[in-house]
Structure P
Amino acid sequence: MAVKIFIDQGHNPGSINGGAAANGLEEATINYQVGIYLMNFLQNDTRFAVMSSRVSSTQVLGTNSATSLQERVAMANTWRADYFISIHCNANANPLIRGSEVYVYQIPSTAAMLARAVLDAITSEIAIPDNQVRANPNLLVLRATAMPAILVELGYLTNSEDAALLRTKQFQFAYAIYQGILHYLNLP
């Protein structure tokens, strides 16, 4: 039986739940491409079934931020995914803040164990600081999903070092997430 992974490429292109932008990068664009790379890794591994929230780079989910998030959760829950992985980029008013972090609904949890494996893989594959696994029960995609869910903040668009990584290492970020999933599931 294949492990069902739902990939949510966070945010939409444009103004409806559009996400952050800085240093010439748009979050929705990076999230989409990293998600496509991750989907390709999983599709080429017969141990997985995969579905993504955005099937094209121009697709807009929902009519506002709330309905966009609800639609993503409903897709994963209806498909009965085993795991939900939401891909994001971070932003901060302080341009010196950088690093990768992964959010979960609560710690300890199954999701937190998956999050730790994914974050370890990212920080070993890419030279980016480890900002830890963090609980955030307010995020709808973490609290309304019927399966273990993680929200991966790849790096900070507002930090020039992270922005350079987000611009040039999208394939490596996706590969690291894939490797983290394999490690968590104890698959070779």
Structure Q
Amino acid sequence: MSEILPPLSKHWSETLLSKAAGVRLIALDVDGIMSDGRLYFSAQGDELKAFNILDGLGLKQLMAAGITVAVITGRSSPLTQKRMSDLGIPHLMQGREDKKVALKELVNTLDVPASAIAYMGDDLPDLPAIQFAGLGITVPNGYWLVRQHADYCTEAGGGSGAVREACDLILYSQGKLGGALERYLESDK
């Protein structure tokens, strides 16, 4: 099978690909990354969230490729708990505004060096974690200062496939994207 090239690969620098090639753990924020960042409440006060299905499959592909996935979020939400459980994400830290501290706790538990971490966030509480990680990723709808300090800003917005784009970047840089996609391609025509 020939190498599968994602459309954005022509925009990925050698430095970016080099950083992504060493990733063993990706940690993500939720609001603004896995969702569009808006908070929805029903008339009864129930919180509602929308998650992008593309992101979910991308995270499953990362885990299948041996990349550990974690979620660190400042809010606590049963909806987030349910979605992460449905995806099989083993590490969920809710109610944590201290994202870098939470990330360091996770790193110590998993024994992963900072250089092997990707962190994806969109706002000021995420900035210290983005700076700590070997690969900092944000979204175009993220806060301007976060965009300035991230190694990569996705083309897709938060909640609109940005996580899948980051997953493709990591898998591609590690030579694993083709294998992840192969099962979906028809082999006989």
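Every read-out reported here was derived from the displayed coordinates using simple, explicitly stated rules and does not represent laboratory data. As the structure is a computational prediction, the values presented were derived from the model and not from experiment. Cβ atoms are built from the backbone, for glycine too; each structure is taken alone.
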- Item | Given 1.2 for distance in nm of label points 7 Å out along Cα→Cβ at positions 153 and 169, calculated: source structure among P, Q | Q
- Message: Quick check on the output: 19.5 is mean count of other Cβ atoms within 10 Å over residues 57-64, derived from one of P, Q. Which one produced it?
- Response: Q
- Entry that produces 0.97 once Rg/Rh (Cα atoms, Kirkwood Rh) is calculated, selected from P, Q: Q
- Comparing P, Q on distance in nm of label points 7 Å out along Cα→Cβ at positions 9 and 49, the highest sits with Q
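Where is distance in nm of label points 7 Å out along Cα→Cβ at positions 65 and 177 largest, in which of P, Q?
P
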